[in-house]
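No value in this document is a laboratory result; all are computed from the given coordinates. For clarity, every value in this text was computed on a predicted model and none was experimentally measured. Cβ atoms are built from the backbone, for glycine too; each structure is taken alone.
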Structure I
Amino acid sequence: MTRPAPTTSAEADDATAAPALRMTGVTLRLGSDEQQVTALDQVTLAVTAGEFLAVTGPSGSGKSSLLAVAGGLQTPTEGTVHVAGADLTTLTERRRTAHRRQHIGYVFQNANLMASLTAVEQLLLPAHLAGRLDNAARTRAAELLEAVGMAHRADRRPHQMSGGERQRIGLARALVLSPVVLLVDEPTSALDRARARDVADLLAEQTRKNNTATVMVTHDTEILDAADRVLTLRDGRLI
């Protein structure tokens, strides 16, 4: 009888490693008893480091609620949300904010850049707010501007950039603190086809390069092939 090869410690670690993001039995109900809406219904989801997950679905299906709960911006009615080993649902508001700032990055639908800041200053702002504005942060910001093809725009302000350029800056800003989880909300909704494809490919590239667990919600079915996995959310349920 042939014995199986012994498992190495590295293989054991890989086999037992917890997902970067794990949502278990998550239900979110909104509104009063008489007008209550179930935004999320028993959602269970795991995303590993280096994985790019796309979630699609019709308007009102719960995609924004999914990101809000995954990022600790909203506490679910039921269930647990683990990010980087901590259950966000059990943390105090102060500790949840600190954990979110340290481990979670956001790319918003409209980039949400500060009008008065240059591109490089946009990237340094999260480091400043986290008390980590040092030479390492400045080096990281410069590297990310180069990575997203915006080094030549480092001194430009948002009104001097195109929509695609602003989205690239938004992505770089979300990555500057090397988040464990990256949450992306409809990043291509205001972009033309060529720029939408560029942003989707850039998300895939940066997810793998930074070993980040990325969740993107989108209506744009033409960019789903950039993701490693695609799920559909309908009436608050993942299918």
Structure II
Amino acid sequence: MSVSVLPFCFPGIPAVRCVFQTRTGGMSRGGYAIGNISFQVGDHPEHVTANRQSIAGMLHAQGMNCWAELEQVHGDGMVFEPEATDVLAANLAQGDGMATSRPGLALLIKTADCQPILLAHKGGRHVAALHAGWRGNRCNFPGSGVRRFCERYGLDPRDVLAVRGPSLGPGKAEFVNFAREWGPDWQPWFEETGRTMDLWGLTRCQLEDAGLLPRHIYGLDLCTADNNDLFFSYRCDRRSGRQAALVWIAAG
């Protein structure tokens, strides 16, 4: 069964395509069922390979020729103009963000509660993809990633659009050690009663502080933990698969 995805279109930028994968469809079993695309979580390599090939085949018709991905390490490392990665590759360079101007090259982010943040310049010639777990928010990677993206390509952040994909929602992002892991500077996004963080709201604030216009920031407000039948969630199951988020400039 083919892996399924949720498409997203940036308004006014038809050359840029985005998809957010769900866990439905695919070959994996157990906690990785069904659409896991990560080789790093203990899933059977043949199942992962089949799932990745399913996505690649599906998106080829939408102007994607190949993709690039990283071994994500919950930091703020950016890779500009990455080389294409073999769909079957398991060994990757480390980092949490990529940017490209190459048509046909998709940037792939893997998540299971963390936020995939996809960026596009309104000219349709530059895109970026960021992986932001809570540590990424803690070091303001959404903001620094946007700034470095704009600096590298000479872009005005007011002309950059962003979309945040399915991820851990405000009602499920519990931090029982808030004082140690966050501290008083982050109190505005902390809800004392439930001991939860509004990571979605924090990301929006960090993107606005980096210069994005509020009307250019979009979000798929689907909590991965609340919708564990539709998305992988590490909070729900430590033996969890990973789903993909991809952005690319369609090849002509």
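Between structures I, II, where is mean count of other Cβ atoms within 10 Å over residues 102-109 highest?
On the way: I: 20.2; II: 23.1.
Largest value of mean count of other Cβ atoms within 10 Å over residues 102-109: II.
Figure out for me which of the structures I, II the number 18.8, 72 belongs to, where Rg and Dmax of the Cα atoms in Å was derived from the coordinates.
On the way: I: 18.8, 72; II: 17.0, 52.
Computing Rg and Dmax of the Cα atoms in Å on every structure in I, II gives 18.8, 72 only for I.
Out of I, II, which one gives -5500 for helix-only ellipticity at 222 nm (-39500 (n - 2.57) for each DSSP H run of 4 or more, over all residues; to 500) as computed from the coordinates? Intermediate results must be reported in sequence, preceding the final value.
Numbers: I: -10500; II: -5500.
Label of the source structure: II.
Of the structures I, II, report the one carrying the highest value of relative contact order in percent (Cα under 8 Å, 6 or more apart). Write down the numbers at each step before the final one.
On the way: I: 30; II: 26.
Comparing I, II by relative contact order in percent (Cα under 8 Å, 6 or more apart), the maximum is at I.
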